[in-house]
Structure formats: C-alpha cells, structure tokens
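Every number here is computed from the coordinates shown, using simple stated rules; none is lab data. Quick caveat, the model's predicted, so the values are computed rather than measured. Cβ atoms are built from the backbone, for glycine too; each structure is taken alone.
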Structure P
Amino acid sequence: MKWVKRILLALLALVLLAVGVIYAWGAIIINTRYEPESRTVLTSSRPDITSRGERLASVFGCRGCHRMDMEGGVFFEAWYAGRIVAPNLTRAVDQMSHTELEAVIRQGVLPDGRSVFGMPSSSFAAMTDRDLSAILSFIANYPEQDQDLGHSRYGLMARMLFILGKFPPEAANAQHSPWQSGFVQDPLKHGEYLAINACTECHGQDLEGQGDFTPSLAVAKAYSREDFGQLMSDGTGLGGRDLGLMTRMGQDRFSHLNEDEVEALYQYLQSR
C-alpha cells in the first residue's frame, strides 16, 4: 500500500505542477501589454446619427453581448473557466476617452495596455470612423444604467485555451485597418465590409466557418435572393428550417439590415 500512496502523491504533485504552469503561462498572456495606435472619433447628439448608431449596434452585435440597454451582462460563467463579463457600455463612455474607447473596440487594447478577450475587436477593426462614431453617439446619449458586474476572471480552462491559441488576445489578432466610407457605392465592397463586421465573429476571419460551431459561408450560395432575404429578416433557413444560432442572429441582428445592405451582403457572398 505504501507504493500506491507514493504513486498517488506523485500524480497529485504533477497535477498541481501542471495547474501552476497553466496559471502562470496564462497570466503572461493575459498581462502582455500592447501599444495601440492613437486614434479618436467624434460623437454627436443629432437624432439621425444616434438612430443610425442604434441600428448598427444591433447589426454588429453590441446589443447582444452588452444587452439591449447596453447595461452589460455575464457572457459566460463556470467554476472551471472563469467569468467573462461584457461591461456596462453606458458607463464606459463616461469613464474612458474617445481614444481609449476606439482602442478597445477596433484594436482590442484596454486603457492599461492589456488585450481584451472575448470581444470581437478583430472583426470590428475594419469599422469605419463614421459607423463607430454613430454607435458611440447612440451609447453616449442613452440613459446611463446602474449595473456594475465587475471585471472578467479567467480560470483554468480559459487559460488553457489561451495557451493553445484557441482563444487568442484580440490585440494580437486584428487583420484589418479601418475602412474609408467611399466604398458604399460598390455593392461587393459594401457586402465585404458588412461580412467582416457582422459575420467573422462567428464564421471566422476567412468566413470558412469554425469547426462544428459554424459552417463556411459558402453555404450562402445555395440561397436564392428571396430565400436569403428571408434568412436575414427572420432567421428562417431553406425549407423553413430553424438554424439555431443563425436563426436567433437573423431575428435579433440581421433583421435590422436595410434592403441595400442585404443586397450588398448577398452579392458579396455569392461572388466568393
């Protein structure tokens, strides 16, 4: 029995060592500092701009993760993974400068230089100044919400995913620079822009899908223009199917696209 006890103690020691290495290595990734470009955007209280920002906040998913009133929410929580918090944006616009907000949203860099995790800054990196300004204008003019959920915490599983590169720091993951607004007259470029900002979060930066989570957007080629419009308006898939996550995205987000945007996105996905 003595040798069994020794083996169990040795295994326990190895487990504790592995946990310590994962936490330490994860801490290095979490605490790595980045130097963002110094950019800023202006905000406005004009109703046409705040209304446009409200619509874009739905299309690009801000009102999903951060909730309809932008008060924030707990995106994921489990003892083995930690607690991922989408912060209260109505407070963030008062607590950060426009330059700091831009760095968080499009460059994935927090005011202290660390990267954000979970927020799709790599998808928003291409967002135009005009669109970002409209979204921030909407948030800045929205009634401030009281909710304070604190900061995200990263447990063992989250840190393991960081180490394996499955959940990379957004500050190291951006592949685009902000686009200029002149592309909107070109449906293919407009569609590409919308896909980058609204689709890459789930379907990957190359739109080829992410394993069993989401398919390649080559699947869009099976849709007629009418069927695609239906998918965007109420999330109904071919044959009237419920597509799970995509159905919810159609109902909650893509139903806010206007007809020109739906057409541009359709043309782009058909052209790939």
Structure Q
Amino acid sequence: MDRPRRSRQRVTVGVRLGRIVRDGRERMGLSKTGLADRAAVSRQMIAELEDGSANPTLDTVVAVLDGLGLEVEVVVRGPVMIGGPPSGDAAHAICSGYVQRRLEAAGWKTAREVRIDDGRYVGWIDLLAFHEPTGVLLVIEIKTRIDDLGSIERSMDWYTRAAMNAARRLGWRPFRIGSWLVALASDEVETRIHDDRQTIDAAFPVRAAEMTAWLVDPSRLRRARGLALIDPRSRRRTWLIRSRIDGRRSDLPYRGYGDFMSSVRRPTTGRRRR
C-alpha cells in the first residue's frame, strides 16, 4: 500500500523541480547546453529534469540549481509521535494489563500498544478490543493521570479514525466502533475530572454504568466516547468505577499515582481505602 503513494510523491517532486529548472534557465537566458556546462552535467540530464523524467542524485540537483544561482536547503523532518512510543511506566502497564484481562474474561479479543501510522504521524493505541459476535471494536486510552484533556481528545479522535484499519491488520472484521477513556481511580484524577466537568460532559457522555452494560451486550454500543475509572487491584465483578460527578459518594482507593505505586509494593491488607 505504501509504494504507490511514494511513487506519486516522487512524480510530483520531479515535476516541480522541472519547472524550477526550466523557469530559472529561461530567466537567465541559458540554453540547455549552457546550463549543462555550468552544472557539469549532460544536456540530456537537463532535458530529463525539465520534463520530470529524471531520477537525479541529490548532488546533481544541487549542482544544477547552483548553476542557476539558486540556494539549496535540505530539511528532513521525522514523523510526529502522538502519545509517544510504549514506555516503561509501571503503573500504566499494570492498568493496561488489568483492563485487558477483564475484557478477555468477558469474551473480547485484545491487542495492546497497537501502532498506527499515516506517514506523517505515528501513534500507539493503548488497547484495542474486538467483540467478534457483534463486530464491535473498542479503542481504549488508559491514563494514570489526566494532564491535558484537550490533547487526550485529539489523540483519541485520531486513534478512532485509524482503528478500523489497525483492526483489519490484526485479522479482525469490525463494523462498529466506540472509544473509552479509562483512568486510575485516584483523588488526583478525580480533581481533574471535576475541574473540567463541562468538557468531560461534552466529550465523554457515556459513563461507567452504561459502559458496563455495553460489555454485557456489545450490540448496544453506539459511536460515542465513554469515561470510567478503574482500581487495578480490585477483584470486584463490576470493575468500571463511577467518578464523583456521576454520583459516587465513597472514597476512591488512591490519593494519586504515587499512592497507587506504594500500594502495589505493600500487602493487600495495607491498602488505604476500599
């Protein structure tokens, strides 16, 4: 799939270069032979450059443009990384593994850290889940903190657009899709949700209770984004947790990221909250 696209790009660049060479030569009043002499290349090379059929080296291009008195600047830009490559964040890995196990226990196929690439942008979907009987695909973004909600929204929009093709590469055949933001159940996360409540209500209208119902009957899934919290150390059957803006009154299990990591290192009986 990539090769035809690169070929089209090469032709476009060749045509543009040809116009630059021809216009520059005519502006200077040079014949093709005259420009060839100045650039120390063959007349045939000049002719092929101008009609876009040449496949010149970079040195040849520089020599020809230098012969036209044009300055050449080569700028190389790498792909833009969205969300960064998979990292060694232990808390994120624990949360991802927890969600993956829960979904697999409910009959979903899953894949973690699914790479997506549109040529200019590269990103990784934290967790992709597919329910084969209903053809439902879930794009799941997992956060241990919520620092920039706008960035999360933009990333999830792109992940959702790219997810169908990513799923097909895995051999899945989805025809409906939804996306979830699943965050660590901590006071730190809860504070950000409360502070951005208006944005949360607009961007993530589906919440834990409805998301839980989706897992029981994925055919009810609609193209909408959901938000729920999780406690990766909980063994409760209902594992998607409501935030306080959705009516939760009991304490959340962790103060923040650091408290969660401390709880992972100590015995279960030492946990602060239940």
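If we compute relative contact order in percent (Cα under 8 Å, 6 or more apart) for structures P, Q, which one ends up with the highest value?
Values: P: 21; Q: 13.
Going through P, Q one by one, relative contact order in percent (Cα under 8 Å, 6 or more apart) peaks for structure P.
Of structures P, Q, which gives 3.0 when distance in nm of label points 7 Å out along Cα→Cβ at positions 13 and 117 is computed from the coordinates? Could you put the intermediate results ahead of the total?
Numbers: P: 3.0; Q: 1.7.
This value belongs to structure P.
Computing distance in nm of label points 7 Å out along Cα→Cβ at positions 37 and 181 gives 6.8 for which of P, Q?
On the way: P: 1.8; Q: 6.8.
Working through the options, I get structure Q.
For the read-out Cα Rg over 2.2 N^0.38 Å, for residues 101-212 alone, a value of 1.09 was computed from one structure; give its label from P, Q.
Values: P: 1.19; Q: 1.09.
The correct label is Q.
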Suppose Rg/Rh (Cα atoms, Kirkwood Rh), for residues 29-124 alone works out to 1.43; of P, Q, which structure was it derived from? Q
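For the read-out Rg and Dmax of the Cα atoms in Å, a value of 21.1, 78 was computed from one structure; give its label from P, Q. All intermediate terms of the calculation are to be shown ahead of the outcome.
Details: P: 21.1, 78; Q: 27.4, 87.
Structure of origin is P.
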